[in-house]
1. Work out the source of 0.99 here, i.e. which of I, II gives that when Rg/Rh (Cα atoms, Kirkwood Rh) is computed.
2. Work out the source of 66, 15, 10 here, i.e. which of I, II gives that when Cα extents along the principal axes in Å, for residues 426-473 alone is computed.
3. With distance in nm of label points 7 Å out along Cα→Cβ at positions 50 and 258 derived from the coordinates and found to be 3.9, which of I, II does the value describe?
4. Here distance in nm of label points 7 Å out along Cα→Cβ at positions 634 and 666 has been calculated and equals 2.1, so which of I, II was it run on?
5. For distance in nm of label points 7 Å out along Cα→Cβ at positions 506 and 602, which of the structures I, II scores highest?
6. Any idea which of I, II comes out highest on distance in nm of label points 7 Å out along Cα→Cβ at positions 282 and 530?
7. Given a value of 1.9 for distance in nm of label points 7 Å out along Cα→Cβ at positions 250 and 410, point me to the structure among I, II it was derived from.
8. Using FRET efficiency 1/(1 + (r/R0)^6) of positions 170 and 546 (r between Cβ atoms, R0 = 35 Å, to 0.05), single out the structure from I, II with the greatest value.
Structure I
Amino acid sequence: MTVLPLSRRAFVIGGSLCVAFACANEARGAVADGDLKIAPELDSWIRLNLDGRVTVLSGKVELGQGIRTALIQVAAEELDLAPEQVTLITADTDRTPNEGFTAGSHSMQDSGTAIRDAAAEMRTLLVQAAAKRWGVAAVSLRTRSGRIIAADGRSVGYGELAGGADLHRVAEAPFPLKLPAAYTIVGRSLPRVDIPSKLTGQPSFVQDLRLPGMVQARVVRPAAYGGRLLSADTDSVERMPGVLKVVREGSFLGVIAEREFQSIEAMRALAATARWAPGRPLPQPDALRAFLQKTPSTEIVVLDQSGPTPTGHMLRGRYSRPFLAHGSIGPSCAVAVYEPTGTVTVWTHSQGVFPLRGALAEMLRLPVEKVRCIHMEGAGCYGQNGADDVAADAALLARAMPGRPVRLQWMREQEQYWEPYGSAMVADVAGTLDPSGHVATWDYHVWSNPHSTRPGPAGVLLAAQALDPPFAPPPPRPIPMPEGGGDRNSIPLYDFPTARVTYHFVPQMPVRVSALRSLGAHLNVFAIESFMDELGQAADVDPVSFRLAHLTDPRAKAVVRLAAERFGWAHTAKGAGRGFAFARYKNLGAYCAVALQVRIDALQRRIRVGRVVAAVDSGQAVNPDGIRNQVEGAIVQATSWTLFEEVAFTPRHIVSRDWSSYPIARFDALPESVTVEVINRPGAPYLGTGECGQGPASAAIANAVADGAGLRLRDMPLRLPP
């Protein structure tokens with residue numbers, strides 16, 4: 001499988017037409033994302049072939065969220081094409097626009113908006129070209145099934161007009177969009193294009209990639225963070241059957257072999273001979289919350305809303321979560337080829353191929369144009385697992401064997417130990433109820449390590465840190481609001497007269513951390529929504545009614561009411577173990593409300609999630625089933641986080657190295673049923689959906705436990721006392 005680079009100039013000379021429009025204006029209800037500044041050329045986004053087929057290019061990647069299908073639908077709708085006539089290319093540093101990371105539920109509001117406008121511009125300019133050819137007014141023409149049709153019945157295919165319009169230019173102005181009432185593709189649940197190959201066992205992931213002449217590799221790492229390689233018997237390992245080369249550069253240690261199991265045997269033999277200087281110690285595991293709250297931090301006031309200071313009933317609560325692993329089912333993998341000419345190509349499941357390219361170029365001391373990163377799907381991850389690091393491992397070992405593709409896959413224990421975790425967090429909240437039972441004051445504090453240490457510079461990569469001299473990791477920095485990192489969703493969407501929110505950014509990281517799905521929103525929504533239940537109980541007000549009384553956003557109230565109605569909240573007896581929670585992701589993405597039931601198995605000390613009903617408002621729903629997939633997945637993942645997951649460690653090293661030491665939800669622990677109601681708002685801006693459900697689902701579980709067992713559990717994973 002070889003992907004050949006194709007320059008834009010060569011493509012245009014070959015007889016194809018390329019157009020795009022990367023930005024939209026607020027008057028049309030779109031979300032401007034800055035991509036126009038990054039890639040203002042029209043041929044950066046969409047191409048028209050001579051046969052009338054369209055190729056769409058996106059810098060975003062498919063992670064299992066169904067984005068390929070949705071982006072194809074958007075383009076096909078605006079162009080009046082069948083989805084089968086649209087081909088999507090994602091995240092290739094030689095071919096696609098640089099859209100940074102696929103993160104933060106931005107794909108539809110950023111790339112989707114750009115591609116929608118690109119397709120609208122293409123359709124408009126092709127209609128103008130046809131009008132010029134026939135000498136008629138453009139408004140008299142219509143499009144259907146990839147053809148432009150005149151009032152007298154004449155028609156011309158899009159491909160026939162490829163040479164009749166000058167579309168190789170910078171975007172000049174917004175172009176008219178189709179009216180939502182005319183949609184025939186957007187708003188329909190089309191089958192996902194990425195599923196058939198996965199269901200039938202065809203090559204689908206980077207783990208499946210096989211190239212001619214490919215060799216296999218493995219790396220050896222220390223037993224603890226910061227361990228420095230003192231010695232290793234490389235000579236004896238190089239004499240093992242099938243071993244082609246042992247590579248040592250500073251404390252980076254790897255082996256290349258003809259076959260995969262040969263590389264694994266060599267890795268184990270090499271690890272047995274390696275001697276390492278001690279690494280840095282970790283905190284006491286039972287003192288993690290105290291570590292976060294007592295370690296020096298930067299105090300950031302996120303919200304300071306002054307108001308009267310009434311007297312009333314005050315409540316306090318502290319909530320926490322541990323370090324969480326991504327726990328990708330397939331360990332991270334990459335394939336790299338280092339050509340004798342000094343160019344390197346890496347196939348990677350990184351969520352940011354352009355930032356990764358820059359980090360690899362710095363590490364390899366190559367000009368950035370000499371490095372190409374091509375995205376392929378990985379077997380599971382939202383956030384930063386080991387994808388970027390394994391790409392660096394593969395690139396370094398490929399440099400030691402020019403001309404041959406080097407495939408490197410981490411072992412399970414390497415994935416569990418060395419991937420960056422989602423940060424542990426602690427939140428303290430205090431609130432006052434006025435005599436009428438409304439929240440009068442709100443004071444919220446959250447402590448957290450960073451939530452993104454992605455490439456960036458080479459110093460974020462494990463392999464680069466191990467070289468001699470090493471690349472130093474950059475100092476950690478908080479992600480500014482309104483997106484936020486540890487403070488993401490720390491500002492409640494509720495209306496409180498007096499509110500203050502403070503983020504305590506803790507730069508000292510006892511373990512390696514980076515982005516995990518929803519970042520700080522998971523713990524912040526868990527804390528806010530748990531405390532709202534506690535306040536509502538103190539006010540003797542039903543949880544749903546209490547939330548509605550503090551909301552003025554009509555769309556927020558709509559999802560709360562819909563989730564409660566479809567769950568049958570008004571008809572479910574109190575004390576049956578029911579819970580409710582709500583949030584708008586980042587306060588600017590999708591709205592999500594979750595109602596659910598739990599059963600308490602006192603004998604086995606287990607919490608079992610029963611029926612779940614969620615309501616979500618993502619604005620314009622491109623593929624409603626795709627939205628349901630995302631929210632269903634969020635609820636399942638949140639169930640696992642809330643009830644099972646926790647990175648275990650001692651002061652010496654990480655303990656969680658496999659599925660027994662890092663348990664995740666098994667099939668018997670999944671919710672009994674999940675129903676997701678989608679509120680479609682045709683013509684409204686796309687709102688990020690993939691991370692809207694984790695916080696509400698976790699909080700709803702805790703609230704249901706409190707309702708059913710009379711036991712308020714504030715620390716995840718939730719554990720019933722003996």
Structure II
Amino acid sequence: MPAALFFSTLTVAIMNKEKKQKIEKRKQVHGVAKPAAKAFPVWMPAAILILTVLVYLPVFNAGFVNWDDTTYIRDNALIRTIDLRAIFSTYQLGNYHPLTMLVYAIEYQLWGLNETGYHAMNLLLHLLNTMLVFYIIYQLAKKTEVAFIASLLFGIHPLHVESVAWLAELKDLLYTFFFLASYFCYLRFSLNGKSKYYAYALILFLLSLLSKAMAASLPIVFLLTDYFTGRKFSGKTLLEKTPFFILAVGLGIVAVFAQQSSDSIANIEVYPFWQRIIFASYGFMMYLFHLLLPVQLNAIYPYPENAGNGLPVQYYLCLVLLVALAIFVFNTLRNSKKIIFGVGFFAITVFLVLQLLPVGDAVMADRYSYIPSIGIFYLAGEGCYLLWNTRRRNAAIFLTGAFTLFFSIQTYARCGAWKDGLSLWDDVISKDATVEVAYNNRGGTLQSMNRFDEALRDYNKAIELRPLYADAYCNRGIILADRKKNDEALADYNKAIELNPKMITAYNNRGLLYLEMKKNSEARADFEKALQLKPGYAEAYYNRGLLAMDENKNEEAFSDYSKAIQLQPAYVEAYINRGVLMHTGKKYDEALIDYNKALQLQPGNSMVYFNKGLIFNIQKRFSEAANSFTRAIELQPDYAQAFYNRGIAKISSGNVDDGCNDMKQAITLGFRPQPDEYNRKCY
């Protein structure tokens with residue numbers, strides 16, 4: 001454990017140094033300004049930024065992963081337009097973070113579904129956060145070397161890859177930016193008392209809360225900072241924190257309701273309180289361990305099997321280690337504020353994610369260490385500074401260089417795991433073959449790649465590991481339905497709904513299966529149940545439109561397609577089918593509007609070009625018709641009907657020979673036309 005030995009040595013050095021300065025500190029009078037920090041050389045932040053960009057270069061070749069990225073970005077109708085009312089009144093995946101959704105919406109307007117743009121924004125925010133860490137530590141420690149080490153570790157540490165490389169974690173980066181900006185303004189306020197900095201801090205704190213509720217710990221960090229900087233506790237200092245605590249509690253309550261809305265909060269009865277205490281201890285110590293030695297990092301750290309009955313020995317060991325750490329830190333109270341501050345900062349900011357109130361299926365997550373790590377990196381900076389100033393400069397240089405190289409290599413490599421869904425879930429399974437979520441999600445990735453047999457094996461494995469896994473049953477049902485194994489698919493959908501009666505995708509998919517089986521009443525019931533559970537579910541409106549269209553209820557179909565488009569403005573299939581309704585209803589101009597919109601969203605759709613050509617032929621716009629059919633043929637060279645109808649357009653415009661050649665080509669491709677006035681000119 002060289003890393004642990006290193007940091008423990010630095011801790012002892014800090015204590016000894018502080019003890020020697022104790023008498024001098026007693027002579028200081030409260031209110032006397034500390035000596036000004038010397039100006040830092042510009043190369044320090046520049047070097048940190050350059051190295052951080054280099055270790056994160058692989059993210060520019062990464063795409064979306066099928067773990068919240070698709071819900072937040074690719075399939076999210078909420079971000080297709082900048083609708084502030086909708087954004088600020090909607091929960092997303094059990095979270096209330098409207099500012100994050102607003103940034104996604106702005107990003108979508110800038111680069112659509114180009115993944116590189118989203119990755120660039122994430123990295124930019126990480127760089128800004130790294131610089132804020134530099135300036136904050138510089139403000140606190142008054143030492144450029146401490147700020148350099150702390151922000152360098154923050155920028156390149158492998159534990160932060162999840163927050164930077166995972167596009168769904170924009171909320172983590174964004175709330176951190178406002179959190180740290182608010183903290184910096186508070187430091188300025190506590191130094192000079194200027195009310196404008198207090199106002200800035202309060203506004204930035206609100207923005208942080210609106211980005212992610214985890215920011216609620218900041219007021220307590222303020223109290224810790226007052227202790228560290230020597231501010232006296234008084235009614236005034238407590239009163240100035242009151243607005244921050246009110247905002248924290250208010251947005252915290254909203255966050256709990258958001259979690260409950262998606263069943264994200266696990267059933268507390270599954271884990272008795274004493275076990276949740278042990279989970280918290282395990283998470284606390286493992287975050288520290290991974291900060292010191294970031295190996296075997298994983299996207300998912302599952303709860304131990306049969307956690308309700310007993311736990312592996314390492315969980316109990318972590319509780320013992322946590323108690324020992326607490327005793328050690330308590331014993332430093334008289335000698336070192338630095339250790340109290342560093343460990344306290346870590347403990348305060350990590351407390352809300354220690355699973356005392358279980359959320360999700362994991363006992364811990366790398367992303368939860370993003371802000372808490374600052375406290376530990378601060379201590380590392382102070383330790384290196386002491387080594388440098390106690391004639392152990394070679395040791396300081398060697399350790400700084402070794403850790404920088406090790407962390408940089410690990411971070412660069414770790415980015416590869418987040419390249420795409422297949423890379424991510426392969427990585428998870430290679431480190432823990434019992435994570436059923438990984439098999440389910442890898443199955444989804446394989447399914448999107450048309451590797452259905454492999455996907456089916458993964459869904460089967462997920463169900464084997466967790467027989468009550470509703471998502472896996474639903475996903476397996478999709479493949480079985482595609483293979484026309486309707487009875488087996490129906491059994492899977494029924495099982496998914498039995499396990500999770502609020503699973504809207506299962507109702508929607510079962511409705512489609514019923515529609516395929518001509519059981520229209522059952523299909524309608526399922527679509528309407530899905531809409532009852534999620535009134536803004538565009539896909540259910542679209543599918544109910546299919547049902548109405550099948551029953552020749554065109555007005556109902558038109559209404560449902562229009563509602564789907566309203567909810568999801570980029571819904572290509574809804575534009576196409578609404579266009580078909582207008583087309584068959586002889587509302588040709590309205591149909592062309594929908595067809596053009598569909599082609600704007602999906603330029604490679606040959607069928608839409610074909611349909612446009614049919615309308616142009618009806619409207620005697622033969623040149624435009626021929627162009628549309630030509631485009632359809634370019635996209636689908638064996639499109640026999642397009643050849644035949646282009647022949648009609650050419651013959652109608654007087655180009656009989658070319659038209660007849662097209663008709664002959666259509667027949668060669670297998671099209672069997674009925675005799676008409678056009679082909680009679682050719683035969």
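Nothing in this text is a laboratory measurement; each read-out follows from the coordinates by a stated rule. Keep in mind that what you see is a predicted model, and the values were worked out from it rather than measured. Cβ atoms are built from the backbone, for glycine too; each structure is taken alone.
1. Of the options listed, only I reproduces it.
2. I
3. Numbers: I: 4.6; II: 3.9.
Structure II accounts for this read-out.
4. Working: I: 2.9; II: 2.1.
Checking each candidate, the match is II.
5. For this comparison of distance in nm of label points 7 Å out along Cα→Cβ at positions 506 and 602, the top structure is I.
6. Checked I, II; max of distance in nm of label points 7 Å out along Cα→Cβ at positions 282 and 530 sits with II.
7. Only structure I yields this read-out.
8. Values: I: 0.10; II: 0.55.
Of structures I, II, the maximum of FRET efficiency 1/(1 + (r/R0)^6) of positions 170 and 546 (r between Cβ atoms, R0 = 35 Å, to 0.05) occurs in II.
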